[in-house]
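Nothing in this text is a laboratory measurement; each read-out follows from the coordinates by a stated rule. Note that the structure is a prediction, hence the values are computed from the model and not measured. Cβ atoms are built from the backbone, for glycine too; each structure is taken alone.
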Structure I
Amino acid sequence: MFLIYINDIQNCIPQSTVKLFADDTNLFVHGKTFSEAFHEANESVALLNDWFTANKLSLNIEKSCYSIRSSVSTDAR
C-alpha cells in the first residue's frame, strides 16, 4: 500500500533519478562540475520536500545521508 501511495514521487523531480526500495528512497544527481551537482542536489531535495509536505510525509534528516563520487576522465592518446 505504501508503494502505491508514493508511486508518483519520480514525477516531482524529473531531472534526477529516484530509486525506491520498500520505505527507502534514493536520489541520484549528477553534474559536470561539483558546483553543478551541488546545485542540482539542493534543488532536487527542495522539490522532494515540497512533495513530502503535499503528501503529509516528512523527511527524516537523522536517517538521511549522501555521498559524492567523481569520475576523472584521462585520455591517454
Structure II
Amino acid sequence: MFTGLRPVLLGALIGIVGALAAGRILANVLFQVKPADPATFVIAACLLGLVAAGACLGPARKASRIDPAVALGSE
C-alpha cells in the first residue's frame, strides 16, 4: 500500500510548491488573497492523502487474499 502512495507524496510536494508560486502571482493580481494559507494547504494535502490511501486499499486487500502460487502462475 505504501508503494502506491509514493507518487501521491511526490505530487503533493510539487503541488504545494506550485501553489505557493501561483499564490504569490495571484496576490499581486487579486485583492485580499493570501499567498500562503497554511490551513488550506494542510487540509488539501490530508484530503488528497485519504483519497489516495482509499484508492490503494482495495487492490492491496484483494492482492493479499490471493494464493502466492496462483499469483505466480505455477502450473
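Descriptive notes on the structure:
- Which entry (I, II) yields the derived value 1.8 for distance in nm of label points 7 Å out along Cα→Cβ at positions 27 and 67: I
- FRET efficiency 1/(1 + (r/R0)^6) of positions 43 and 59 (r between Cβ atoms, R0 = 25 Å, to 0.05) - highest-scoring structure of I, II: I
- Structure from which 28, 13, 12 was derived, semi-axes √(5λ) of the Cα gyration tensor in Å, options I, II: I
- Identity of the structure behind -28000 (criterion: helix-only ellipticity at 222 nm (-39500 (n - 2.57) for each DSSP H run of 4 or more, over all residues; to 500), calculated), options I, II: II
- Origin of the value 20, where relative contact order in percent (Cα under 8 Å, 6 or more apart) was derived from one of I, II: I
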